[in-house]
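A short reminder: the numbers here are calculations on the coordinates, not readings from a lab. Worth saying up front: this structure is predicted, and the values here are computed from it rather than measured.
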Structure 1
Amino acid sequence: MDIFSALPYIPGTRPKNPGPLARFLPPLEDGVAAAWLVEHVPAGAWVLDPFGASPQLAVEAARAGYRVLVAANNPVLRFLLEMAADPLPESDFKAALAELAVSRKGDERLEAHLQALYQTECAKCQRTVTARAFLWRKDAQTPFARVYECPACGDAGERLTIPADDERAAAAAAGAGLPRARVLERVAPLNDPDREYVEDALDHYLPRAIYALGTLLNRLDGLSLSPERRRALTALLLTASDAANTLWPHPTERPRPRQLTVPGQFYENNVWLAIEEGINTWTDGGASVQLVTWPEKLPESGGICLFEGRLKDLAVHVDKVPVRAVLTALPRPNQAFWTLSALWAGWLWGQDAVEPFKVALRRRRYDWAWHAAALQSVMRPLFELLAPETLVFGLLAEPEPSFLSAALAAAAASGFDLQGLALRTAHDPLQILWQRGDLEMKEEIASPAARSDMLGWIQSAVGDYLRAQGEPATYLHLHAVSLAALAGRHGLLPSRGALDESLTRLNAAVHAALLGDSRLIRYEGSEHNLEVGLWGLRTNGTDGGRVEPLPDRVEMAVVRFVGRNPGCALIEIERDLYTQFPGLFTPPKVLVGAVLESYGVAKDGGWRLRDEDAPSARRADLEEMAALVETIGGRLGYVTHRAGEKLLLWGDEAEPAYAFYLLASAIVGRILVENPYPLARSLIVLPGGRAGLLAYKQRRDPLLRQSSQGWRFVKFRLLRALAEIPVINRQTWEEQVNSDPIEGAPPGQMMMF
């Protein structure tokens, strides 16, 4: 089986609570990890996560009954994992926060002292209120707006600042020296060679935030707390440390920062409110799992064993653990998170905690060649410690072509055979399955001569994929197809060169293959950016043996499943659907949602077909429409001929005045291509409930949109209304059939799916 169709996509559910620091972690769906493990690994077996980039994955696997060994070099990620494995009840957070709030700062309660930093004046009633945030422009000395909600008069929202706001900001800046020195010292003392990098990181905190955080950290050191409450306050201070930096753009155009770059406009959040609101992010109600530190033992019932370091340091010991599978989220370059993690680790746990991770402070640029080498530095020792044929299931969140190239090239260079790729959209994690292979044998096979026809392999695979898809596809899909084709011929391996050279060669080969293939056509693309727009195959529009476009096949499959399984949940529909359309053919949620909106009714978390879309009801509708076409035609002086089960003609059969195609679905592609009659006289008659689905398909597929030009689509309701007009003539008919066009749903309506 082809690699690009060998792996069915595993659906999951969106987490109810994204959790702490979610904007820096891989956005994954719940249930995917457990579903894969249950299918491939016996319960109680050891599973290894070599990157430790997602606490969610390890906890889910442990809750499913597996023993999970996690290598985590980032101290912040280790703490997130510890908190996720053993979550504290809300009562511990509230009690810890209460102790913090009533502690003293001079003559004031700490809470009142910190809230006073964010005082402002209600623009409506002039009472003193606490701002939720101030809005700043990059490089400005004072904020330009504030966000508040007045408890007295109810005035709320963004308002321009007043002089008193500027004065408070200026006072904070004037007194910033000592607070800044104190928080700097917690990470890097005066003689530390990395101190300049810590100072650079601190530049992403305003003086008021540094003062507030420094005060809180000092108070945490001085409080006598139980271990549970200290953990709770540490967690709240961690989320506050993130809320306090300047990486919160206004408006939120880039909610997931990757570089330490101050936005043009940003929020300065109220640090105390961030602590209070942080409680909700840490309490998700999940069950605890046992967590131990390497080399402590775990019971067969499952749990997490945490190794505080890099995989290559673990590899010399891990042969004592019979790892049955690898389950991991592949990290993507993130200077912002890695640098801030070093800063936060020093603040919360001291200089010793940050020391092994200080390299994150020094690195400024992360290109994909560097990242491929970084991935290989983990995957190569991973190869050495695994038994042959061990499976590796990787989740690549926020996929993009260069990220995928780096991951697949690093894995191939480390000795892993690609078994399958499954991709839904660029907004969903890409799922990858590898198997531990024989690196020496592949290096012998992968000679330069054996890879001389890379462009031919890519072009052949892309052509096969687009024909099977039946519609244009994104560049990301074609890039994945290309890499999968090369992987099947060991073409991802470096040839006596460095990995960065291999990566450059791979991407250049994909670009050259696509741009040099005369069979391909681009829709809404850019000459300078291959990733923009869609790619399709040129067609003369007369291929009667063409494959039905993917959306049409998905429509039939969804309706069939829901009809046979009334009350089914969305995830049940997806599980059935993704086995029929596996790998790089996985349909997006928005398509499934459009079909369900067109045919179904949601009730109590399940879906059933609408009464009017039951097969018997639609057969009756089609018979009714055929009768109405004949009746209206007779009134207009036409004789109706049945040219097929769903095709009716008015007038002469050889050159009819009108041709009517009667449909109960939105599957129109073949009709548009094969229709022999003039477009001005061709009509498709379909239920009104199909209008939104057909409009979505037209927006999705530029080829369908083009072939729909000139066609008229008549809804059942219009035909019924025309039949009731007492006096109708041919002119009235022409006017009326154009009065109820196909219209799409409002932008974004379907995106809930």
Structure 2
Amino acid sequence: MRKIIILSFILSLSLNAQEKLLTIQDAVLKGRTSLAPKRLQNLSFIPGTSAFIYVDNNYLIKGDNASSKTTTIISLTEINKTLLQNKRDSLKGLPFLNFKNATTFHFYQGNDEVVFDLNKKAIVTNTINPFLKEENADLHKESKRVAYTKENNLFVAIDGSERQISIDGDFNTVYGKTVHQSEFGIHKGTYWSSKGNYLAFYRMDQKDVFAYPIIDWKPYPAKNEDIKYPMAGSKSHHVTLGIYNVAAQSVTYIKTTGDKEQYLTNIAWSPDEKMVYIAVLNRGQNFMQLNEYNASTGDFVRTLFEEKDEKYVEPLNEMLFLPKNPNQFIWQSRKDGFRHLYLYDISGKEIKQLTKGNWEVKAVNGFDEKGERLFFHANGESPVNQDFYSVNVKTAQVKKLSSGNGFHSCVLDEKGNYFIDGFTSVNTPREYYVVNTSNAKSNTIFKADNPVKDYKLGRWNLFSIKNNQGIDLYCRIFKPVNFDSTKKYPVLVYLYNGPHSQMVTNTWMAGGELWYQYMAQKGFIVFTLDGRGTSYRGKAFEQAIHRQLGTCEMEDQLKGVDYLKSLPYVDANRIGVHGWSYGGFMTTSLMTRNPGVYKVGVAGGPVIDWSYYEIMYGERYMDTPQENKEGYEKNNLLNHAEKLKGKLLMIHGAQDPVVVWQHSMMYVKKCVDKGVQLDYFVYPGHEHNVLGKDRAHLMEKICNYFIDNL
């Protein structure tokens, strides 16, 4: 009798373990934290050793590369004890710890660099970098020199002393900041040479770009804060590249020629600091020259090579010099239709193509100690997978180093002997391995538990369908909790389907978010499809949208609807669609250019008229409004507003500097003019995305809109 009672108790625990329901706050605010698969913090290799480290529950753990056996080397409590002994504030949690060698690591506390010796349990504090708090701070690690900006002027800190490099920075003239709307792989505005003796920096003259109003609604009265926003077809900014000589305390400007509105991208220094390389791209974005300039004089030296494309060229990565051969470099290009690696000599002669095939190199990780092997991430196995590879620079032999069907995100050690593999797949939350690059021997570091194992969840899966051209389109679907194939369910289609995106991947829950499961609890099927125009499928797949943004993407999305309607458990009369930004554009397009297919839509931060979007992105995919009048008019959603059927909720951040508020406001006005009813909501204080605690409010509003109307 006692055994029966115990078994009944265990069974009840098992059943109750999966009875918890998600709240919208759980799904949104905890979906990427406590209810996400656990990550090992600070996971990295220790320089000069055969060991790795990570932080777990405020303990610093050290592991052996060959065996992955771990030991605890210090705790937050011990570090805080030492900090207090040195009359410093204690830490609430372990910050990022950067190891200098086997026994010494450092971290930043305020403006101070705290250096901790593990053997001595002692602290050495350096305060040489109070400038790291400045805007756009760019640290040269070896020299400790810092470049930064103040009020659009450029400054450099040398040995703790501040030097002002420019004096004319203002609203129209900007120094040392990202340019060209952060397109073309540009993420910053300053570039140190290898030894820190020179600093290349952007100067952006934007006086010809009209000022655009962004209203701050918090003060009394509300305050206008203008930004510079170059819209497609209008005048653009003029960018030049300056070189600051630290020893001479002088500035030389690179003597670029041609159209002032061209793009200066992918800045690189030669290893000897004598030359600067710029990928110069015309405003039409179909012609690129990789140019070499003398850093001392600014003079043009030569064009190494050119790339042309009838649609567009998009250089995203600077040249990478071989560590043992400064006369050769790696270049990434899509000139054969897929992004691959090429070996060039310094004259611009192509030596060989290192990788090839109908797949794409996604990221380069670095060389081994000898400079013979280059390591990179690519999707050679499947467009939805990611693996880790090496290529021999001399022989062009490619070797896949990761194993397991899924998505591998890897970190390489300084010698190229080991890598840490962060692995996930559709049904694998997260696992970490340390792998030998020579023999592929692998040892497990950690396997995360399913963070939502106690919740009632809908089943999910990843699959592909064919579009009208016979091309595979990858999809994922979440089925309702307690799914019954004899019932009919409403569907929420969640999409983006724009360039530089991939929503469907062979990762945990197929790349889905936890609010999908909240909707699955409410009885919804949640469906996503990556159509033409999205990333990592090759140039032809992406460029299919050129000059007609929204057209073939809708064709692919409607193929997804055909698939949904073929399922006996889908209610074809209750299909909704939601997306943000490009996804907001797609949602509005689908609701108006294909009226009646979707009963309900929610469009967040939508582009309405591409002529009101920024030059660099807009003209790449659409050319200018003057060159492509038909394309702009056809895909201008103001021209389709009167065809809206069903219920559409439009949402915008009132301070959006990316897709400016004017887009949706124009749409509201058009709907009023045409007598079309539209639901509308604004988030004051938020820019292009609604973040922080307000995101739960946003997602509750979106989810409730579908619950109420589907």
Structure 3
Amino acid sequence: MIAEVIIQSNVKNLNRAFDYQIPEEYEGKERELIGARVLVPFGRMKALEEGFVIGIKQSTEFKVKEIAKVQEKYLDESKIVLAEWMAKRYFCNVSDCLKLMLPPGTTAKVNTNRTKEKSIQFVSLKKDAEEIEWEIENGKLKSDKQIRALRFLMENEEALVADIEMFADASRAVVNTLCKNGYVEIEEKKVERDPFEGKEIVKTEKLPLTAQQQAAWSAISDSMDDMLFSEFLIFGVTGSGKTEIYLQLIEKALKEEKTSILLVPEISLTPQTVNRFIARFGKETIAVLHSKLSVGERYDQWHKIKEGKAKIIIGARSAIFAPVENLGIVIIDEEHDSSYKSEMAPRYDAKEIARYICKEANVPLVLGSATPDMETYYRAKKEEVMLLPLTKRANEAHLPEIEIIDLREELAKGNKSMLSTRLYEEIEKNLQEKKQTILYLNRRGFSTFVMCRNCGYTVKCKHCNINLTYHSNTNRLKCHYCGYEEKLVTECPECGSKQIRYFGTGTQKLEYEIKQLFPSAKTIRMDIDTVSKKNSHEQILTKFKNENIDILIGTQMVVKGHDFPNVTLVGVIAADGSLNMDDFRANEKTFQILTQVAGRAGRGKDRGRVIIQTYNPDNFSIECAKEQNYELFYETEIGLRKQLKYPPFCDIILIGFSSENAEEVAEVAEKIHAYLKNRVLKENIGIILYKALPSPIDRIKNKYRYRILIKCKFSEDIIGLVNDTMEQYYALKKKNTRITIDVNPTNMMTL
């Protein structure tokens, strides 16, 4: 019998099955190998390559080698079929998709036939901590990496090798050296790390549903009973009780001994969501999967699901690949959020994957949002998705009052502060009344660009065509695309002038100004600079809620899903940022952000107020957000989309090219465009093909970027055309230029 093996590689010409002889010990049980990871000799390489068995057949026309080693089986046939479907839809290798379905810590390539399947290995100190500190202080230990690893262990008592690699930036070789020299010992054992440890959560009971909630629950419950795929959109205003419906649907699945998956868009939302579910169901039946867990924690959570111990899976987009059995329902909260679309290969959409999985399992897919994605709502209008409206807040609370402030008038009055007079007064009032405030600004840092007032020179990243941002806490300039940093510029390198000034505003500058204006107020900031450490999201949100913090300042992390009853004021510092994006979704994203951030106010007994500051008060997305009128926004925007032939009236495919050689990348893009243009004219293919042009950000990480945009109706013919185009690209043999395909990107700036 012959095994069909996919080699773990992102090389395009290896994206096919290779035949291998099955070892004799598997005679009679060959089908058990489907989904197993194997080590195989490949080509002329001395080291064994890792692969996945994706099929079994009787014979082969080729002279084949034998599988060298069979490793643990993680995948079943349904996952292989899903991976093949994904590879076709997202133009990537099958092995790239299969890796998404493996447990954490098992995707590293195997380079030798002596390497065993990666097991859970704990590292602990063998020497006394005081003795180690003495050796460090007296220069006996000089290696920075060894010192980092040892101090990490001193703080954590014991850790996985993978955790040391991730958090202490020390390789396995460093750990082995420390072991050899008697500082640490390595022990294999199975111990479940508990990401819920230390959570003291009071048990809650289910709440009575409103008439609208009950109608939504009943419709979805009937679908669960029928065991047929159906798709639902719970379209509920902020605070309307969508989560309570999720809880009671999952309770129904639990009673039927079925498993549920709940996806949330932001890691910052996960702790609050998990807390609500633990309070209702207890932690024993819940597993959580997101990137801020340690490798060890994610590994244990994955196996908790695989072994059937967890019946409720909560996580970010990758949780859709959890190894669940007997699926009962999939719920995607804040379904409009762009984070459900991966911006790295494979560039999959978690909503599409969920739809595929639910169809295969004959279970309902539930989408929830106060500001649905335009394409989802369009499908609901066409009755492809069942619309379940929730028009009122669940606790009878009123929607917040929203006021628009024209910043042009503020400037005319001589107010150059980041806060309008009205917002200043409302913050002062909130402080006096001991109420909390959230201030939203979707730019981090202190100043967003640095410019010479004499000649107009702006300080840009050396590796990207992007302005550097000034960060006051480190007194350095940083690139938010590649991470490049440099010292503060005090003299213009172009004209020698010292008239260097800082323009634009970020969350750091806003925090500084708030502290100057309200010195007695307690403030806390939440952006990517303050949440880099493990559990920092949860710590900031818990501190804001429980320690009487007056003002929370943040980026999009503070916008969605959070429930703070004492927040009665939300201020949007600059509503125009998302309007100026080079993206056809600019209006939609602006409306969504403003509506979502406004929804953080007045969720308790006191009515909320929202103040939106803008230079474009007449923009229809801002006006609709003020009225919280999604229907009006949708009808206006859908008309524009239809005229301009944008989704949902077409699909968009972006073909991106990048290279360190500016001439080569332009040449490749032009040749591929010429090929596509010839095919379109010759075969009368129904697509709109745009010219090859530099990307909106035309250089990132020293790579020049071009792109070709295609508007079409995605179909088998289009898949064939794109695959032919990729073959044409490979035939050019331009090794310095990389090609990337993205179907319906949520961020038009990414390629």
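The table below gives the values:
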quantity	calculated
Identity of the structure behind 97 (criterion: volume of the Cα convex hull per residue in Å³, for residues 576-695 alone, calculated), options 1, 2, 3	2
With helix-only ellipticity at 222 nm (-39500 (n - 2.57) for each DSSP H run of 4 or more, over all residues; to 500) derived as -10000, matching label from 1, 2, 3	3
